[in-house]
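Structures follow.
What follows draws every value from the coordinates through simple rules; no lab data is involved. All values derive from a computational prediction rather than experimental measurement. Cβ atoms are built from the backbone, for glycine too; each structure is taken alone.
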Structure P
Amino acid sequence: MTSPRPTTGELLHALGDPDPGVRSAAVLALADVGSAVGSFVLRMAVETDSQVRAALVAQLVRHDRPDVVDGLVGHLLSDDAALRVDVVHVLSRTTASTVARMPQWLADPDPDLRILAVMVLAELDHPSVIGWLSRLVREDEHANVVAAAVAELVVRAGPACAADVRAAAARFPDDPFITFFPGQGSEGPRRGTVESALGAPPQASPVPRQGPGEPGALVLVVDDSATYRTYHRQILERAGYRVREAANGDEALRAALGVRIDLAVVDVNMPVMDGFTFLQALGQVFPGRRIPVVMVSSEAEWADSSQAYEHGADAYVVKPADPAQLVEVVRRLLAGEPVADLV
């Protein structure tokens with residue numbers, strides 16, 4: 001005799017079961033129950049198991065509905081980096097509803113939400129994306145929002161965005177990341193370059209190498225943004241370091257297995273493996289060796305840096321990093337000196 005099929009109410013209750021296997025099964029069983037979508041959205045905020053969350057994401061992308069994007073957008077401001085990555089993934093694929101809400105998000109008074117909206121735009125396939133990014137670059141008053149928009153606009157528009165990028169550099173002449181583009185403007189061979197449109201690289205003043213352990217040190221730069229990797233690479237190479245790059249924590253671990261890494265500069269929000277997970281895995285992969293880690297993120301609140309230090313970071317630097325600050329933090333960590341007064 002077969003067991004009776006669980007009711008919708010029983011399956012919804014099972015979303016909170018202590019066993020992640022039961023929760024995953026409940027998500028799959030509720031796949032075609034439209035009324036369960038709201039429960040999926042709520043569960044995303046508290047789900048800790050990666051496989052269950054992956055099942056929730058797989059179901060949510062099937063529902064291009066205003067209530068889904070309205071429910072998920074609040075999760076973008078969560079302290080959980082992995083949750084933010086998953087929410088960006090869903091929002092970038094629920095295209096119609098996300099596009100309808102995007103003007104509202106880009107005009108939100110909270111610059112953090114506007115930056116996160118740019119993260120969604122980076123994954124969104126829609127003809128309005130370049131126009132939205134261009135408007136942020138021309139008009140937004142917050143440097144970090146403009147920096148995020150410039151990075152993606154260079155990727156999307158190439159040489160056509162030269163005027164907007166130059167104008168942004170003129171509006172924020174003290175921001176090293178924004179002013180980096182009129183001289184460099186390269187996202188790498190995968191996505192093209194705007195070097196020809198934005199002119200020759202500026203003549204940067206060399207940063208003197210000082211302190212023990214610095215010459216020849218190999219720094220691993222880990223960031224899913226090729227733009228930020230290029231930015232940090234050039235800062236560090238001008239200071240005399242060798243640099244190796246990785247696009248996420250998983251790639252970084254493999255890179256660290258192949259060579260002796262002296263220090264890592266690691267982004268927090270990345271797909272596949274985020275910065276915090278990388279920090280935990282680093283200690284497991286190299287149990288007898290201490291590799292200093294500088295976490296970098298656009299999140300500037302005390303809680304964000306506190307979370308980084310709790311996960312084992314040696315320093316926390318807000319994007320876009322000031323070149324002199326980043327170089328001095330790296331120099332001190334390699335020399336075994338304190339950095340508390342710098343970050």
Structure Q
Amino acid sequence: MAHNFRAAIFKGPGELEINDVTAPELNPGEVLVRVKACGICGSDLNIFKRNPPIPKFWGGHEISGEVAGLGPGVDGFKTGEKVSVAPLIPCGECEQCRAGLENICSKCLFISFNVRGGFSEYVTAPKENIYRLPESAALDEAVLLEPLADVIHSFKRAGGVQGKRVVVVGSGTIGLLTVNAAKALGALKALSVGKYPHQRSKAMELGADGVFDPAGGGLEEAILEKFEGTKADLVFETVGGYESESITQAINILRPGGTIILSGVHYKTPNMNLKNLTEREIEVKGTQRYRREDFAEAVELFGRGVIKAGLLVTHRVSLDRIMEGYSIAFDKHANKAVKVVVCP
């Protein structure tokens with residue numbers, strides 16, 4: 001058991017400091033993981049400058065590492081083996097959990113938010129949140145398992161992607177993983193709409209059948225041409241934000257009876273004509289996090305080698321350089337960044 005280790009603590013809004021902390025005792029059913037890599041997520045960026053800072057302890061929830069210790073009652077794991085840590089800890093007792101909807105548990109804990117996070121040398125988690133990885137797994141790439149689980153869950157909300165014409169609006173980590181996974185799971189075609197040239201280039205490397213600039217004009221006509229006269233069966237909107245017009249774009253490129261999946265988090269009601277939804281019987285569905293089965297499926301898909309994670313991890317920094325990592329992630333365009341990974 002590690003009694004002292006280092007973690008990136010919020011000193012104030014927009015400022016992290018590496019401090020020594022004391023490890024908690026392992027409770028029954030918990031696993032201690034030596035963190036080898038932790039991704040900087042868009043949600044980490046969103047709360048970075050909040051005053052007061054949101055995390056109760058410290059951030060980081062896209063975590064991979066090695067088993068370092070086992071609490072009472074834990075078996076089936078060996079010290080040193082590679083694992084991924086799922087950060088969502090459902091309560092198991094609320095109405096949603098009893099209905100099998102632990103991804104929207106009303107009383108959940110979340111590693112990095114109200115439980116000690118992965119921007120540290122060690123993290124603890126319930127054994128149910130620990131997923132064994134192949135020995136050959138690259139741990140800096142395995143940080144993508146957490147957002148990949150989000151993608152797998154969004155596919156289930158969409159009724160599956162096999163044989164369907166898919167458009168992904170947004171080319172951040174979630175958007176690019178959606179393109180990659182859709183092609184791997186049998187989408188007929190998958191097109192990507194990305195703001196920055198380096199994102200569109202990445203989408204093509206990940207198997208997109210076409211890429212488009214949302215500000216370039218003629219998007220609807222271009223999609224019709226790529227899909228040989230028809231519109232999309234599914235549109236995954238992964239942008240979100242405060243002023244995004246991406247939902248309106250999604251409606252315009254969707255066929256009658258098609259489905260829009262909102263993966264992006266919208267903080268403002270978009271300007272849209274709801275008449276289009278009724279007349280064309282368009283479905284709009286939200287998707288939130290993942291269930292344990294989704295995370296397990298993400299691990300299996302990752303293990304098959306069809307997720308090109310190495311193309312998405314563009315920057316790596318040590319824990320001591322985490323402020324530099326945040327700076328890189330904040331200016332993705334200038335740095336051509338997709339996923340920035342902290343390696344303690």
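A value of 1.4 was derived for distance in nm of label points 7 Å out along Cα→Cβ at positions 31 and 47; which structure in P, Q was it taken from? Spell out each step's value before the answer.
Values: P: 1.4; Q: 2.3.
It was calculated from structure P.
Given that mean projected area of the Cα convex hull in nm², for residues 39-142 alone, derived from a single structure, equals 6.2, which label among P, Q identifies that structure? Walk me through the numbers on the way to the answer.
Values: P: 6.2; Q: 7.7.
Considering all the candidates, the number was obtained from P.
Given a value of 0.55 for FRET efficiency 1/(1 + (r/R0)^6) of positions 295 and 335 (r between Cβ atoms, R0 = 30 Å, to 0.05), calculated from one of P, Q, which structure does it belong to?
Working: P: 0.95; Q: 0.55.
Value 0.55 for FRET efficiency 1/(1 + (r/R0)^6) of positions 295 and 335 (r between Cβ atoms, R0 = 30 Å, to 0.05) corresponds to Q out of P, Q.
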Source structure (of P, Q) for helix-only ellipticity at 222 nm (-39500 (n - 2.57) for each DSSP H run of 4 or more, over all residues; to 500), computed value -7500: Q
Looking at relative contact order in percent (Cα under 8 Å, 6 or more apart), point out which structure of P, Q has the largest value. Q
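Assign the value 14.0, calculated as mean count of other Cβ atoms within 10 Å over residues 7-14, to the correct structure from P, Q.
On the way: P: 14.0; Q: 17.1.
Of the structures listed, the value fits P.
Hey, mean projected area of the Cα convex hull in nm² derived from one of P, Q reads 17.1; which structure?
Q
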The value 0.95 for FRET efficiency 1/(1 + (r/R0)^6) of positions 95 and 271 (r between Cβ atoms, R0 = 30 Å, to 0.05) was derived from one model only; which of P, Q is it? P
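0.30 is what came out when FRET efficiency 1/(1 + (r/R0)^6) of positions 103 and 303 (r between Cβ atoms, R0 = 25 Å, to 0.05) was calculated for one structure; which of P, Q is it?
Values: P: 0.30; Q: 0.70.
Value 0.30 for FRET efficiency 1/(1 + (r/R0)^6) of positions 103 and 303 (r between Cβ atoms, R0 = 25 Å, to 0.05) corresponds to P out of P, Q.
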